Structure P
Amino acid sequence: MGYKVTHSDEEWRRILTPEQFAVMRGHGTERPGSCALLHEKRQGTFSCAGCGTPLFRSNLKFESGTGWPSFNEPVEGSVETDTDESHGMVRTEVHCATCGSHLGHVFPDGPPPTHLRYCINGVALDFQPAEASAK
């Protein structure tokens with residue numbers, strides 16, 4: 001696939017922490033409950049930790065009880081999905097539309113209005129509070 005932001009594995013290893021690289025480039029999963037962004041409640045935007053693309057708005061974040069940040073829907077055009085048949089399951093993988101980094105998965109068990117749960121690895125996200133972006 002042709003993404004707007006591309007790097008070699010060596011470059012990605014310099015940009016990302018080892019945990020981010022394992023999740024975002026190696027399609028891994030962080031331990032549930034291990035990310036500080038799980039409890040982030042301020043207004044703002046969650047962006048891709050790899051390329052800075054705005055992915056999710058905090059007003060669509062909800063407590064799913066799963067141990068990962070969960071959202072009703074992404075910023076329009078910011079993510080793409082693929083079928084993930086790993087680990088003996090069939091799931092829908094979510095990745096950044098700008099750099100292709102693995103973010104998590106989307107499930108059809110979320111609350112209204114979309115009834116979707118974008119279950120995202122917190123290490124794949126950076127958070128920009130609304131008050132900081134307004135300055």
Structure Q
Amino acid sequence: MYETIQSVHSILAYAALGLLVLASINAIFGLTSKKLFTDKDLRLSLFTLIICHIQLLVGLILYFVSPLGSAQLGNMKDAAMRLTSLEHPLINIIALVLITIGWSKHKKEESNNGKFKKIAVFYTLGLVLILSRLPWANWFN
């Protein structure tokens with residue numbers, strides 16, 4: 001079961017990161033070119049939000065069934081264990097909160113520029129946080 005959840009979490013990570021990059025670039029492009037916020041932009045941002053939330057749920061399940069998750073919280077001297085048991089989950093939760101705030105704030109905006117700005121700022125901040133705490137060594141093995 002652990003291996004299956006870990007595989008799903010890894011596959012979803014590629015999808016979530018790809019969509020997050022795409023949504024951030026789309027919002028930055030929309031902001032700089034002053035284009036209309038269309039249904040395509042709305043769907044891309046919403047689908048990114050949904051996939052990121054699903055990724056978080058799978059990650060939380062993995063956190064509690066993995067020998068590298070909550071079981072290692074007392075082992076904070078080992079940098080690799082600290083990353084997987086504390087830093088990665090905590091920073092990713094904060095990143096998802098930022099992404100969710102960006103989605104919520106964009107819905108209240110009236111102007112197209114304001115919608116793109118909220119998505120660009122909050123989704124990009126979330127992306128930077130996620131990239132900062134990825135266990136890169138595990139991805140390239």
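Bear in mind these aren't lab numbers, they're just calculated from the coordinates by the rules spelled out. Everything numeric here is computed off the predicted structure, so don't read it as measured data. Cβ atoms are built from the backbone, for glycine too; each structure is taken alone.
Annotations for the structure displayed:
- Structure from which 2.7 was derived, distance in nm of label points 7 Å out along Cα→Cβ at positions 17 and 121, options P, Q: Q
- Value -26000, calculated as helix-only ellipticity at 222 nm (-39500 (n - 2.57) for each DSSP H run of 4 or more, over all residues; to 500), assigned to which of P, Q: Q
- Identity of the structure behind 28 (criterion: relative contact order in percent (Cα under 8 Å, 6 or more apart), calculated), options P, Q: P
- Looking at Kirkwood radius over Cα pairs in Å, for residues 57-112 alone over structures P, Q, structure Q comes out largest.
- Which of P, Q yields 1.00 [FRET efficiency 1/(1 + (r/R0)^6) of positions 41 and 65 (r between Cβ atoms, R0 = 41 Å, to 0.05), calculated]: P
- Origin of the derived value 119 (volume of the Cα convex hull per residue in Å³; candidates P, Q): P
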